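Quick note: the coordinates plus some simple rules give every number you see, no bench work behind them. Since this is a predicted model, take the numbers as computed values, not measurements. Cβ atoms are built from the backbone, for glycine too; each structure is taken alone.
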Structure 1
Amino acid sequence: MSARPRIAMVGPGNLGSALARSLRRAGYPIDCILTHSRGASLMRARELAREVGARAAAIPAQKLSANLVWFSVPDAEIAHAAQGLIDVFGPETQSWKGKIALHSSGALSSDELGVLRRRGAAVASAHALMTFVRGSRPPFAGVPFAVEGDPAAVRIARRIISDLGGLAYPIRKKDKAAYHAWGTFASPLFTALLATSERVAALAGVKKDEARKRMIPILLQTLANYATLGAPGAFSGPIIRGDLDTVKRHLRVLRKAQPAREVYSALANAALLYLPARRKKDLARVLKG
């Protein structure tokens, strides 16, 4: 594939929409936006298709003219969606020969597209280590992608990622679950920590919106410290000082918000394992109490 391939996007969700828009801006023609269901999903597909100069369709779709199909659907739907597209290039056993199929799962390997591989496609997984939510359109510039799969599909994926401004890194199939768990810590569980922080703020009489506004400066500085100094250099507070009395006070007041107390204890114990702290044994005993 010397020219930029025509791309069919499967899934008009947050990630699929971001990819379609960025691919179009990077000069890739979008052939079709496909969805596995009708109703609201098909409406989103039509809206996105109008934006990127494509057509929209529900699976099973009419014949496609795309060279590359990119699946951006939930993990549990990848194999099902691939099965639904088997005959879009014709019913022949090798109808996918010369085509590329990618999926965006961070946890699952390229083998999820095995049904298309057996039809002749070269398949790969290409996962962007970035968060995509409704109402936000992060750029792909500088975003790392973990890529694995068949050599021909990996080559195309790496070229596309480069054209998007992203950075492609190889990953082994057996490492994908751990890789995705890492990404889950970096964003979804970090967001859960922020939500927990808002609950603790409520114990201090600070409402959720006000808590979010007040936390932003310390969050940004913590991330800046982490980026420059790493986790040990960015760590501060009562645990690094070995301040037993303060930790005890925290645990007492957090009895009023038991889920937050459990999060506090889990993270404090992680800090004792991975970060510098004074009086680690004493702190461990306090956290058990």
Structure 2
Amino acid sequence: MDKNKQQIITAGLYLVSTPIGNMEDITFRAVNILKRSNVILCEDTRRSAKLLSYLQIKNKLIAYHKFNETKISNKITDLIKKKKIISLISDAGTPTISDPGMILVNRCIEENIEVFPVPGASAVTSAFSISGFKDQYLFYGFLTKKENQLDVALNNLCNLEYSIIFFIPSKRINFYIPKFKKYFFDRKILIAKEMTKIHESAIRDNVSSIQALPENLKGELTVVLSHKIKEKNNKNDINDNVKIKIKKMLKKYSLKDVVEFISKKENLSKKMVYNFCLKQKKIK
């Protein structure tokens, strides 16, 4: 690129995307702006210090996280007004995407301070790009841990036609999988872990058949649910004879096998059969 056409780095707030795993995820522009920054805001100074050491950058670091962002945002805007270049980075990926920063961004907007995106690595787009699902998607972020609130949220989401992306701590994934089965039974699922790292992998399955994952997984998982898959010409209800058949089959066969067999044979939606089977198991 012609140097004359490169962006001039002026005073303002720069949201700089950082690697989500592999250090080489960083862009040339991100490195240039970090080197030119008077202050670099970061979630964890120890973690960010390792990245900056790798990049041979020794600029001043200030901790900026969910516990202090309201308190220090005025200090940061004052620095920018004094013609300072301030960069904001998160522990991994793009700042403000389920990470701290939005309070500062809105403060800058209110005070007519320039905010510049410095795009790069993102767990959201990285996971979705390999999903194979339709390209209209909703990014939700982290799900609540409170069961009642979770049921409300998933019930609102389950009727959307789009693919849906969540961030989930690996130690909580087996708590959420049964909920996905309840509300997104007819969709496909991709679980991306350790993206761009040495042991990166993607688990692909149908929501209806995915099993609990190993308990020793580490870090955060990016979970992508496919668009809603419509089943054509399904009956609207399970008649009494089929209900009797299901009850008998549940005594001999697994829930998964019963759902597969009955839904195909009786032209019923898998979700309807699955929910009926669940109720029978609870009655027992």
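Quick check: 0.50 is what I get for FRET efficiency 1/(1 + (r/R0)^6) of positions 49 and 185 (r between Cβ atoms, R0 = 35 Å, to 0.05), calculated from one of 1, 2. Which structure matches? Structure of origin is 1. Tell me which structure, out of 1, 2, gives 6.1 once distance in nm of label points 7 Å out along Cα→Cβ at positions 97 and 225 is calculated. So the calculation was done on 1. helix-only ellipticity at 222 nm (-39500 (n - 2.57) for each DSSP H run of 4 or more, over all residues; to 500) was computed and gave -11500; which structure, 1, 2, did it come from? So the calculation was done on 2.
When relative contact order in percent (Cα under 8 Å, 6 or more apart) is calculated for each of structures 1, 2, structure 2 comes out greatest. Of the structures labelled 1, 2, one was used to calculate Cα extents along the principal axes in Å, giving 77, 37, 36. Name it. Answer for the origin of the read-out: 2.
Given a value of 11, 27, 31, 18, 10, 3, 0 for P(r) over Cα pairs in 10 Å bins from 0, in percent, for residues 113-240 alone, calculated from one of 1, 2, which structure does it belong to? Source structure: 1. Out of 1, 2, choose the structure whose coordinates give distance in nm of label points 7 Å out along Cα→Cβ at positions 105 and 217 equal to 2.7 when calculated. Source structure: 2. Assign the value 3.7, calculated as distance in nm of label points 7 Å out along Cα→Cβ at positions 145 and 161, to the correct structure from 1, 2. Structure 2 accounts for this read-out. When mean count of other Cβ atoms within 10 Å over residues 177-184 is computed across structures 1, 2, the figure 18.0 traces back to 2.
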